[in-house]
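Please go over the structures that come below.
Just so it is clear, none of the values below were taken in a lab; they were calculated from the coordinates. Keep in mind it's a predicted model, so treat the numbers as computed, not measured. Cβ atoms are built from the backbone, for glycine too; each structure is taken alone.
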Structure P
Amino acid sequence: MPVRVWPAGVTCLDRPGLYAWWVDEAGAAELSRGLGFKVAPGCIYAGQAGATKWPSGKAGTNTLGKLIGQMHLGGKVHGSTFRWTLASILFDQIEVQVQAGMVITGSSEQALTEWMREHLSIAVHPHDDRDTLGGLEHAMLERLDPPLNLGHMPSTPVRKRLSKLRGRISREVK
């Protein structure tokens, strides 16, 4: 589903599950410029919402709607690893202005949201068994190998560069 129409017609947003972000050709070109590495159109990031936390066994409470709509799409870089990642890559293209560690200006947040709405699509898959959701996410990431996922992923030149770029927002204050 194109993000510009989110959440039109999606009926599973109150449930836990898996999600994957997809970028169009123009967005992939912009990400490639920002990273200095080729990013192909397609799946760029994926994750889960609401998995049980192990080894504590504490049940997750997130839902697809809350994670995607409120944190990734409508949130702030300090509350969304995905937003932080995109803002770090698109730093020059959307003229990100850093106010403090992990805080960018409201206009920078808005520019990021507009970029996401223009260039991204999202796929969701509800999965009600919170206890197995983390393992399912691991299997999905292993199979898809989305280039912008860092956690629990093999090191690549793209991921090393991305880690460095994220430092501009986590430490830099303009």
Structure Q
Amino acid sequence: MIATPAMALTAAARKAETLGLAVEYLGDGIEGEARDVAAAMAVRARAVGDRPRVLISGGETTVTIRGQGRGGRNGEFLLALALALDGARGIHALACDTDGIDGAGDNAGAVIGPDILGRARALGLDAEAMLDDNDSYAFFRATKTLVTTGPTYTNVNDFRAILVT
């Protein structure tokens, strides 16, 4: 095997450590509804103390389709995380699929920061309604926070990093 989920996360953790960040490894097999995983990770991110750190995790969440929107499990996770964090200062996150495609989009995933909901409101977007419609792709496209890598021809897992500064 060329790469495993654990290998990918370990490499990311090593890089974070070289940048002076403490790393909290949450596991490479996290599963469950993307919204529920996001809610749990928001609680964990808010509980981090004063020392900057990055919470790293992998695994593949699921999305229960309720709406007519477009997006994938990483976008769904991040939009739910943004809503759960509600602008919490100093917390940024990235979630991407290592194969470069998140669900039905042309993106690998997206990024969020404390200002994402404010920026969305300024654009006339309703983040909660877009999450209810499973329309994370349109949300992140409008806020210009999609991560687009193109196909990587490698799929070892989804990758999530939550930076708490």
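Percent of Cα pairs over 27 Å apart computed as 18: which structure among P, Q?
Numbers: P: 24; Q: 18.
Structure Q accounts for this read-out.
One of P, Q was used to calculate FRET efficiency 1/(1 + (r/R0)^6) of positions 27 and 51 (r between Cβ atoms, R0 = 25 Å, to 0.05), giving 0.75; which?
Q
Figure out for me which of the structures P, Q the number 33 belongs to, where relative contact order in percent (Cα under 8 Å, 6 or more apart) was derived from the coordinates.
Values: P: 33; Q: 28.
The read-out comes from structure P.
Of the structures labelled P, Q, one was used to calculate Cα Rg over 2.2 N^0.38 Å, for residues 19-114 alone, giving 1.18. Name it.
Values: P: 1.18; Q: 1.06.
Computed on structure P.
Distance in nm of label points 7 Å out along Cα→Cβ at positions 59 and 147 was computed and gave 4.0; which structure, P, Q, did it come from? Present the calculation step by step, with values, prior to reporting the outcome.
On the way: P: 4.0; Q: 1.8.
Clearly, the read-out refers to P.
Which of the displayed structures (P, Q) returns the greatest value of mean count of other Cβ atoms within 10 Å over residues 83-90 on calculation?
Numbers: P: 24.0; Q: 15.0.
Going through P, Q one by one, mean count of other Cβ atoms within 10 Å over residues 83-90 peaks for structure P.
Just checking, which of P, Q has the largest value of distance in nm of label points 7 Å out along Cα→Cβ at positions 67 and 139?
Values: P: 1.6; Q: 0.7.
When distance in nm of label points 7 Å out along Cα→Cβ at positions 67 and 139 is calculated for P, Q, structure P comes out on top.
Supply the structure label, taken from P, Q, corresponding to P(r) over Cα pairs in 5 Å bins from 0, in percent, for residues 11-74 alone with the calculated value 4, 15, 22, 20, 18, 12, 6, 4, 1. Please report the intermediate quantities before stating the final value.
On the way: P: 4, 16, 19, 17, 15, 12, 9, 6, 1; Q: 4, 15, 22, 20, 18, 12, 6, 4, 1.
Structure Q accounts for this read-out.
Computing mean count of other Cβ atoms within 10 Å over residues 131-138 for each of P, Q, which one ends up highest?
Q
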